[in-house]
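Visitor: Several structures are given next for inspection.
Only the coordinates and a few stated rules stand behind these numbers; no lab work does. Computed from a predicted model, the values in this text were never measured in an experiment.
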Structure 1
Amino acid sequence: MALDPSEFPVQAAPFEQPLTNFASRVKGGQARVVAIGSSTTAGEGGIAPYPQRLLADLRIKFPNVAIEVINRGVGGEDAPLELKRFEHDVFDLNPDLVIWQVGTNSVWQAGGPSFADTTKAIREGVDQLLGAKRIDVILMDLQYVPAVLTPAKRQKADAMVAAISQIAYEKQVNVFRRFALMKGWHEVARISFDRLVDPGDDTRLHASDWTTDKMTWQLTDAIFAAAAPHGT
């Protein structure tokens, strides 16, 4: 179930933009979401990934709507490679809402895409999505986990989070601010990384079952609130 703010003091920031296309489709009785990204989207370590959970949670929020959530995650990828998949894995599916989980691998992987290449691809991808005229966009930023908080990576992680936020502001799309949410869980709610991170992941990169469940409910609530003013 969703988190009770009185019991859990850290909530995700609400979306700044309405999800007008998604809301219109929901009002018509059916809607399709495509989730594209890397291992958080695809699933890792036997933990049910967020798109699978999002489908169940959205069906609770919108009980009379035929909602689909299509998972197009590929572990290890980042924006430049994901952008190459857009035609087949996004546009061919005719989504009403696209959630693009992005940025982490550019920070974490040695020899991965550069910061400049990653942010350039994110801009181009958002432009393509908006160019379709019928797709709402949510960018999901980095997870706040030890793997991207090392002295060698923390500055780049902060810069990537800021860049994603800036792109979203310029393009007027939403950001699910996962980094800030998990940071608040750790620093304000005092939830340990042992609980936030998958205990079977030696890289200390991937979220635990607990985190994935709570994060998905926060995402669901944000989607519901951004769609609700438009007749859902």
Structure 2
Amino acid sequence: MRVILLESVDSTNRYLKDLIPSGEDTIVCAEMQTGGQGTKGRTFLSERGGVYLSALNFYDELPARDAFRIMMHAAVSVCRTAEAFGVFPEIKWPNDILVGGRKLCGILIENTFSGEFVLYSVVGMGINVSNDVSSLGGIAVTLSEAAGCPIDPASVRDTLISMLARESSPSDYRARIKFLGKEIRILADGREESAVARAILDDGRLEVETQSGVRVLSSEEISVRFIP
């Protein structure tokens, strides 16, 4: 795996897309991003002090039905990284990493398919380490704040790279999901209803029980609100 370290870039995901013709698995890390990307077209605050890393991976006949394993592995790798520094986050399905209800990391997955297979993916991860998140109105937390001591972003970056090299299983992912068995609120098509979260299936869909029965839903179909 080739690793590229940059001081600044508009977006690590965009940078990697220019390297797709090489066909080589590559990780790129930047100390800051000037145009960080979040999910659903949102911007991602990327000031110095955070870890901004994207991984380009090519696959040999990875079935499209198993594409969720890419996101699963990224989320577990971020959690393992935080755990190495004494912080134990949870995964908000499908891929936000939270500590005490506040966002520690965002993950952006961009997969490219050919028929029934995933050709390659660009996986972007942004971890708050010692960067200033005060402008986000209390919805975010840094690893340093959660640990109660200053943490070096370079150490977090290197740990994340090593964790990405490990294997992850669906059970590793589910172990860090804390809302199973609890009541949640499902938002779909402008309507909201109560449900009990029952399981995360191997393909990443959420199985819930509603008043009308058991349903299996994807993160593209719904948004989930958690009840404290």
Structure 3
Amino acid sequence: MSTAVISDIMRTLHRIHTQLSDLRGRIAAGPRQIAAYTAQVDAADAGRTGVQEDVKKAKMAADQKQLQLKSAESKIHDLDGKLNACKTNREYQTLTEQIAADRMATKVLEDEILESLERIDTVKKTLPAAEAAVEAARKVLGETKARVAAEASQLDSEVQRLLRELETTERELPTDIRDLYDRAVKNKGEEGLAPLDGESCGGCFRQITGNMYSELLIGKVVMCRSCGRLLYLPEKTSSG
């Protein structure tokens, strides 16, 4: 088999392996993209849930203070009713001071309730943005899933076509070269092959020996002693 034919076969095999590696990488990237956008949906949903929880907590705090205020007002009302029943000035003075203290406490509660209501309004205003972020993330995720599904079918078909081409081309290799080729591809995949670059390996760019170069010129393939790639002549230097 001529040098040109062997070199052409090796170039074809290298091209097929490179294309297969690219296609498989693109296929594998699909699930990773879906996982990334799913994480974004989860993060947006967690953000929305956080806002909803903040609103809930603020409402609970406001409700609790409202109950405390009602209880305090009821206590003041009861104390007011007892003033007329006081029998001594000391008793009257004590009740009056207690009522004054309780009214100050209710004023503090009223201020705290107002702050809680303002807090509710403030947090509620962030809810639409949080919900919009969830919807936007879900939309992107849905679009990504649809695109990945559509591409996967097309990419898989192309992989199957290349595998058939690979099997056909591999059968053209002489037995001695096929053994070297099988070991190189098994260990390195597409990186198991490399064209000669001048008088250097096209993979690691280490110079080969004169004997190795001569063997390539007479139709043999050699293995780079530095990186283990199977070398072949590029098209411009192949000869019959």
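Visitor: Kindly point out which one of 1, 2, 3 the value -13500 was derived from, the read-out being helix-only ellipticity at 222 nm (-39500 (n - 2.57) for each DSSP H run of 4 or more, over all residues; to 500). The partial results should precede the final answer.
Guide: Working: 1: -13500; 2: -5500; 3: -29000.
It traces back to 1.
Visitor: Still on this structure, I have one more. Here volume of the Cα convex hull per residue in Å³ was calculated and came to 114; which of the structures 1, 2, 3 was it taken from?
Guide: Comparing all candidates, it corresponds to 1.
Visitor: Right, another one. Taking 17 as the value of relative contact order in percent (Cα under 8 Å, 6 or more apart) derived from one of the structures shown (1, 2, 3), identify that structure.
Guide: Working: 1: 30; 2: 17; 3: 34.
The read-out comes from structure 2.
Visitor: A further question follows. Can you say which of 1, 2, 3 returns 13.2 when Kirkwood radius over Cα pairs in Å, for residues 146-185 alone is computed?
Guide: Numbers: 1: 10.9; 2: 13.2; 3: 11.9.
Corresponding structure: 2.
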